[in-house]
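Q: Okay, got some structures for you below.
Nothing in this text is a laboratory measurement; each read-out follows from the coordinates by a stated rule. On a predicted model such as this, the values are computed, not experimentally measured, just so you know. Cβ atoms are built from the backbone, for glycine too; each structure is taken alone.
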Structure 1
Amino acid sequence: MALLLSQGSLVTAQPIDRKAVVQRHTIVNKAFDSLSSLSVGNGQFAFTVDVTGLQSFPDAYAKGVPLGTQSEWGWNSFPNVNNYKREESLRSYRLNGRDVTYMVQTKQPERSKGASDYFRQNVHRVQLGNLGMEILLKSGALATLQDIQNIHQELNMWTGEIHSTFTVEGIPVDVVTVGHQQQDVIAVKVQSDLIRQQRLRISLRLPHPTGEWADDGNNYKDADKHQSSLVQQTRTGAVVKHELEGFTYYAAFKWNNGKVSAAQDKHHFLITPGDTDNSFEFTCRFEEKVLPAAIPGFAITMANSKQRWEAFWKRGGAIDFSGSTDKRANELERRIITSLYLTKIQCAGNYPPQETGLTYNSWYGKPHLEMHWWHGVHFALWGRVDLLEKSMGWYARVADKAFAIAKRQGYEGLRWQKMTDHDGNESPSSVGAFLIWQQPHFIYFAELSYRDQKKQQVLQQYKDLVFATADFMASFAYYDSITHRYILGKGVIPAQERFKAEETFNPTYELVYWYWALTVAQQWRERLHLPRNKKWDDVIRQLSALPVQNNMYLATESATDSYTNPEYKTDHPSVFGALGMLPPTGQVDEAIMRNTFNWIWNNWTWDHTWGWDFPMTAMTAARLNMPEKAIDALFMPVHTNRYLVNGHNYQDDRLRLYLPGNGGLLTAIAMMCAGYDGENRGAPGFPKDGTWKVKWEGLKKMP
């Protein structure tokens, strides 16, 4: 059933023509732009291309949206020649009368610095390979990007197909690129008379990891540090082996008519199509080990992509803003559709994703668990909770590491990691080690799963992790016998990362999240017919009140200058999370939050914020019955709120894509349309003045 917001009333409407909505936002490139590269993928693997439909000019895109080839399984470590131990990066802090160790970045002594640097850098995600075209000009020289003329490229998100056309010296080239939705396979069909003239060939180059904070996938300088070889070749395919310091993987090819040879430079292989036709089809499967299953051909991969993408778009939520007179409606719809596509190919895997997904490394390719909320919650609210649950399974696999952190610090239960890797190892971080707002996320995810299915099976599946998560939260709260209350901190950096850990306690957002999550954990016990946990109830009952000054909520109780110190008016205005990301808990006074909202809106240093701050602001505005401000927040003219032609949320020249912004947008829109528990206004995030025609279906209410 589709619902339509019309003149402030909800009415039943005809089902949304989902294909029409998606395809009216088909992405079109007509010129080179390093920020407009396009991707195909399946959530576990992604492949990003330039205007040729392949990765022909990686250097030109390296400081834009890079031409990455990344997978969930592709990780490498440089040799630990100094035999560093993780515990060497621990530092002890005196907090609440006892010593607590944290894994941080250190400068002294030299041995500790070496250990923290090494384990921050290793493991790092691998750029698997650069798969492009080499085209020879009539002169015999290689074509450059300037020789690629008459560009027209489209990404049809309904089918997951990139269709690229261009000319070189007047000769047309037609390229179709698709990704298999169940295998790490890229399939390509190239048509051009250049093939028959033996002037077009396919190039595979295997880069070496940079070991830097970012890896743009074009490091060919360290040729002697790794090995590559052609280990198999037949008339219809080949297998290339790539050996790094601690990791080996393969690129397995299938084609209709061609041969492969090693180029003169190392780690470079050339596939030359036969000269009897002007068409060449090939597929490439990247794999950890040589797989026995046959590599699917182009036709099979194309059919798989079309079928699976159509199924994706036809299930779950959909939105249609056609008929709206607000000039921003079409752009908002575009951002929604492209964000749905991007989060499906970049974030819907078996692990929490990194903030730049499967395109290029940020923070060495490692995920940040506090960002998992922004990467994953929207899947549940858009009726695709199974895509969130895929990565929820990771928490059980790394629970032993979370238990070890809590035990080392003298707490009960599981302390969830912040900056981590797929094995759950904690990465040294002088900020991340002190963050706590990732801790309740698993309870939030589990509750979304239960709300979606209302099954005892869900309770049984996640109860142990929910309870162990709550155990840490209750033991982390420090009981002050003088004021007779539980305090969060000292030893905390809030979501607004502007406060010193050793001085900070009782951040507003984290206090509310603690209260909400412990309350939900108790509800889980009751649903399972278990007695309430007394310690949890003690913390819920005696948790510190939210800090208020001048009738506004402070960022933290310990920072009474939250609104006068310029340093504290930057970064995330995370106090909004207390009534935006989270529902009313009885702690938040809406009048005080409204005062806080208005002050932050008018005084914040918005050009020093992040992409998810704008949807968070929109959600708070919606809960405060300020729909005009909710829309305005999503369109605030700030560079970190920019959405590129390809749909990526751009931050700056370091983070040219930022998927928490895309996921946050989808979360906010779901809530702005479908509402939240106890809300009866209908589409609470949209003005009721008739300028917005909001039609939606399949969305879930937010808690």
Structure 2
Amino acid sequence: MKNIVQLELIRESLVAVVNEMRANIIHSSYAAIIYEGHDFSCALMSADGRQIAQGLADHPIHIFAVPYSTRKVVEVFGEDIHEGDLFLHNDPYTGGTHLNDVLLLQPIFYDDKLSMFAAMRCHWNDVGGMTPGSLSGRVKEIYQEGIRIAPTKISQRGTLNEGMVELLFNNMRGREERLGDFNAMLGTGRKAEEHIGRLFNRFGGQSLLDGIEELIFRSEKLMRSKIKSCPDGEYFAEGYCESDGSNPEPLIVKLKLMLKGDSITADFSGTSKQTNGPTNCGPAMAFNAVGTIVKAFLDPYTPINHGSFNPITVNAPEGSFINAREPAPCGGMAEVKFLIDSVVASAMGQIVPEMAVGDLKGGANHVHIAGPRLNGSTYIHYEWPAGGTGASKGIDGGNAVRSYNEGDFNSIQSVETVEKQYPLRVEACEIREGSCGDGEYRGGFGLRRDIRILNQSAMLSVLSEKNVIPPYGVFGGGNGAANRFIVLRKGKTTLPSDVPGKVSGFQLLKDDVVREETAGGGGYGDPLDRATELVHLDVKHEYLNKNQAEKRYGVIFNETGSVNQDATIHKRSKIKEQRVILKIQMDNNQIHDGARRVFLINRENAKMLGVSEGGLIEIIGVSCAPLRGWIKFDENAEYIVVGTDGGSLLNLVNGDLVEIRPVVSLPETVG
């Protein structure tokens, strides 16, 4: 065992190298998504592909994807890895995320032996494909999304393969920008190699490597102790992607999370099959999501290395949309990964309820506006609007900011950056009033942003989720508003797609306004328990209007603007009386319509809920997150009938009383 002081020096020195790598990428990259958005990650990997160090600011979506890709490179090239070699990779089926995220690996040697890799994974603004920006909500196969790079040696012993470079960049739009980002990655890898060389000299080569192994061992030991402190058992959760882009039918992720001793197993059996739309991801993402959420819930403060993930086993069925195979497109990887995050967070909230948190906006919210430049080339403007974050015990969600599973990814591009580079004008960028998920602690509010088209034509592509099925609340908290992406043309609303949130090359005209409205975070706890002074403050800040405060929180205001406490107590009592409470009846069969969970209910009870047949509702059980499903009329259903596995998901038994409520995708319209 090494001296604890020396171990800490080694760890912090490695993290410092990663942080300088990040600074180099930010200061030398060409695309705004990298230098403004921070959609990239840097890491140091062991010679066999384990993660040694990553900065706390790096994008968590790459935490396990980079090791997966690195191991694939090692598997393919084996002994044929030499000083001066460089490797590229973006293939989702062998560890990549989506095609836009390109990984560059720089091998680092000590004493003529491969010892580490410096890894840089950056989002390239275009990698070819059917629409500018390469991300489209309506693709049918991965070949429409751009150029796919299996593990490829781009440099042999210091000599760049110019033919391969030409092949890549001749198939991508914005060649100068792509080359600029590629060169930024090249330079960053070289500087990382120099810094690691100095660390070998400082600590001694083998001593440094031995210290790394000890740090990985200690991280694993700590995580195992955290898991062991949790109760053994099986915990269940499920969630939906609302569409694959080709049709409005949802896709389901089903999870059984098993804790036994000092290990965790996540079994996703029963998850929907892969689709021919972009709502798929490769094999790295399920493990990535489980690892991210488990660490966030159990060990959020210690630095990241591979040891934290060794106690975790994941079963993601091959051929499902969370472990897709060729030719399934994977542009919506982030949307799928965020859904898995939400499902795992729902299960972990049952294990450590003090860490439970409302759901999030549902993905990256990819918005591309592209059009012609005067020189005949094509500009590509990429928006990535943030939403409200979920509430947790004692804490309201944040407004229009990134969430805990996104690192330091920025909320949105600055107005100056957009208007300087493109024929666009940002006419509004503000908090989306009323979009929060209600609760004793409310979710954060989403963003509203309007962008006017100034040239004669352009096109719009959108790839997003949670446009129909909004973020859930926890422990009785309400859902946030759903995402919404529309076009305002001559003052009238135009829907750019018949599938909400999935748009491909919609033709825009001069003076059209693209309006982005992002989801609010899910709430925590009963909204009627929210302190009236906090509701008053939200109204004062114009986050809520007075009608919304009354109907959603039961808070009544005097003519002077102060809270009428007596009227508020009466109003809250009336709202509570009007809630629909029914007995739950467990059926011995699964009740599904395709991927949709179905609840059986009679027309009279549905009328009390204010929903029609096929409407989406949620049941509030003992578990932190609600159970959602679509209603089907059955006049023989005296209560609400739930399929055989509903009890384990709700942590309830036959005959228990439950609150039932409709899922309102646009709560800001209430009042």
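Q: Looking at structures 1, 2, which one was mean count of other Cβ atoms within 10 Å over residues 332-339 calculated from, given that it came out as 21.4?
A: Attributed to the structure labelled 1.
Q: Also: Ranked on mean count of other Cβ atoms within 10 Å over residues 28-35, which label among 1, 2 comes first with the largest value?
A: Comparing 1, 2 by mean count of other Cβ atoms within 10 Å over residues 28-35, the maximum is at 2.
Q: When FRET efficiency 1/(1 + (r/R0)^6) of positions 84 and 444 (r between Cβ atoms, R0 = 30 Å, to 0.05) is calculated for each of the structures 1, 2, which structure yields the highest value?
A: Of structures 1, 2, the maximum of FRET efficiency 1/(1 + (r/R0)^6) of positions 84 and 444 (r between Cβ atoms, R0 = 30 Å, to 0.05) occurs in 1.
Q: Still on this structure, I have one more. Tell me which structure, out of 1, 2, gives 27.9 once mean count of other Cβ atoms within 10 Å over residues 132-139 is calculated.
A: The structure behind it is 2.
Q: Can you tell which of 1, 2 yields 11 when relative contact order in percent (Cα under 8 Å, 6 or more apart) is derived from it?
A: Structure of origin is 2.
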